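J.: Structures for review follow.
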Structure I
Amino acid sequence: MLLRRLKFLVVVALVLGIGAGGVYLIAPSLLLKADAARLAMSAHMEKKTIVAGDTTWSYYEGGSGPTIVLLHGFAANKETWLTMAKGLTDHFRVIAPDLPGWGESSRNEGGDYGIPAQAARLEAFATAVGAQHFLLVGHSMGGAIAGVYADQHPERVASLVLSSSLGLTFKENDFVRDVKAGKDPFLLKDRADLEALLGRIFLVKPNIPGRLEDALLARNQQDHDFIAHTFEQLKEPAQAYSLDPVIGKLSMPVLGLWCREDKIIDVSALDTLRNGLKSSPSIGATIMNGCNHMPMLEKPEETAKIITGFALAH
């Protein structure tokens, strides 16, 4: 009887292994979804949808306590936060949406998805999910949206974290020079382009199996027109430097969080932030070592601890 049971378990293991291998070869996008579900479960977060304003928002929510809202960057999605969120949900109610037009949130063809328009949409979302007074965290493009929103709705934003944030003046780097030369590094044609982008945003490139790279490429290529159009919007000075004119008015505690070796938004942007915050009652600045542009993925535990400490102090 025991022998038959062991044989059965071996057969089940083989079938599951063959099945996973088949999915990897035939439909690798399913493995990306499965991994996102695994990370969400580990972070005690549930995927939800809600209609707010002109958007059907897809978002993760989990935990209890004071609310933290996390806004992802350009050409990214809500899954960016899941590894780090595991370190937050024991103490906070954490909400991580796909920004309108990105990920699984809806997109209106011909709609405006620049910084001011996205900040306006965020107000409808905050109301819909019952986020009355919250810590707002924005990364890269999400940081510019968060800063503009905080300026417009200081009654909502208890405190603000800007991580590797777009919208601030910084020392010109290779990324900026490439953009000025007409290149868009976020438009990916093949695995080589993806590898180049990963090299720009990670200090140590993650090892992604080939077929999963293909799934990421397929997602990117499906959104090429949207990525290209939105990138052109964000290159406009009013958007690229959207935080410069507003940081002096921010009246809540603000933390700037950067990686020392950020190759996209140079760490010198942190000086612009610190020097420009004239009305904030508490100004924090943290520079992390051993990461590039993606601290929530490269240093998730450390990033969560920094955000937790800032949130509990304010």
Structure II
Amino acid sequence: MWPWGHLATAGANRPCHHGCVTTSTRLLTSALVAGLGAVAYARWESERFTLRRATIRALTTPQPDLRVLHLSDLHLVPGQTTKKAWVSSLVELRPDAVIATGDFLSHRDAIGEVVETLEPLFDIPGAFVLGSNDYYAPKPINPARYLTGPSGLQPNRPMLPWQDLVAGLTAGGWLDLSNTASRLKADGREIDIRGVDDPHIGRDDYGMVAGPFDPGADLALAVAHAPYRRVLDPMAADGAHLIMAGHTHGGQLRVPGYGALVTNCDLDTRRARGLSEHRGSALHVSAGLGTSPYAPFRFACPPEATLLTLSS
């Protein structure tokens, strides 16, 4: 055997220290690039505001369609000009009513900006409930915590001036439905409407509004921030034609081809966003418009408002 044959064989078995790239290095680099790309995309998607449309047979008698704009989970912090402008522009849809299902805030200094953002819509009949983030400032949380069940109320979260938020929204003419029943007139139609305060932090008291809906109303509508079954069940049993909720963010980080991994409540993940049925009532869960400022990411779940067309 030629002497350089021994050298070539020996060299092939030595570790490579100068300029060569191992397979493991290439795989690690590829994984890092893919991970950074996914994070960048999820950050971009969190500001890709989308209008969804859906039609529901919910009106009791033959009559023209009723269009209801569903807003949820703005999670507004000061300076979010793109989100504010997009939400304000929804007035151009000319809906017959607006229902907002809570979590307007993610910062104590954002109340004025929430009211300013929604002001163009105040000429439209509307109603709202609050969510946990309207009462308490957000705090960082380990994302893996959501995989173990609803997050509930974290300790030591600073209280927000939620009374000022309610005052601003009611001054605009919208109804506060926190554990309250009322009537809303929209495009000449009578809506028997009721809501609960946020079930996610135990502020709900459906007993304060329980009882059959008015059979003479054009629409029986129930509203909550978090769609826990303990409020969905009696709402449906009392005859709600439509139940509207938010809170889930649609899962926020969805797996393409599979869907949501979590809902942060006891609703199953198949119903984390959009239209479904709950014990004979139509249920619409909004994926919402925002995120916690500590997790400003969405994946396969863009922020949304929904224009619901209710038909007979």
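Computed from the coordinates by the stated procedures, all read-outs in this text should not be read as laboratory data. Please read these numbers as outputs of a predicted model, since none were measured by experiment. Cβ atoms are built from the backbone, for glycine too; each structure is taken alone.
J.: With Cα extents along the principal axes in Å coming out at 102, 39, 38, pick the structure among I, II it was computed from. Show your work: numbers first, answer last.
T.: Numbers: I: 75, 46, 40; II: 102, 39, 38.
It must be structure II, since only it matches.
J.: Determine which structure produced the value 19.2 for mean count of other Cβ atoms within 10 Å over residues 153-160, calculated from the coordinates; the candidates are I, II.
T.: Working: I: 19.2; II: 11.6.
Value 19.2 for mean count of other Cβ atoms within 10 Å over residues 153-160 corresponds to I out of I, II.
J.: helix-only ellipticity at 222 nm (-39500 (n - 2.57) for each DSSP H run of 4 or more, over all residues; to 500) was computed and gave -7000; which structure, I, II, did it come from? Mind dumping the intermediate values first?
T.: On the way: I: -14000; II: -7000.
The read-out comes from structure II.
J.: Output the label of whichever structure in I, II has the greatest value of FRET efficiency 1/(1 + (r/R0)^6) of positions 57 and 161 (r between Cβ atoms, R0 = 41 Å, to 0.05). Provide the component values of the computation, followed by the final result.
T.: Numbers: I: 1.00; II: 0.50.
Going through I, II one by one, FRET efficiency 1/(1 + (r/R0)^6) of positions 57 and 161 (r between Cβ atoms, R0 = 41 Å, to 0.05) peaks for structure I.
J.: For Cα extents along the principal axes in Å, for residues 73-216 alone, the calculated result is 45, 35, 33, so let me know which of I, II that is. Don't jump to the answer; show the numbers that get you there.
T.: Details: I: 45, 35, 33; II: 47, 38, 27.
The value was obtained from structure I.
J.: Here relative contact order in percent (Cα under 8 Å, 6 or more apart) was calculated and came to 17; which of the structures I, II was it taken from?
T.: Details: I: 17; II: 25.
Traced to structure I.
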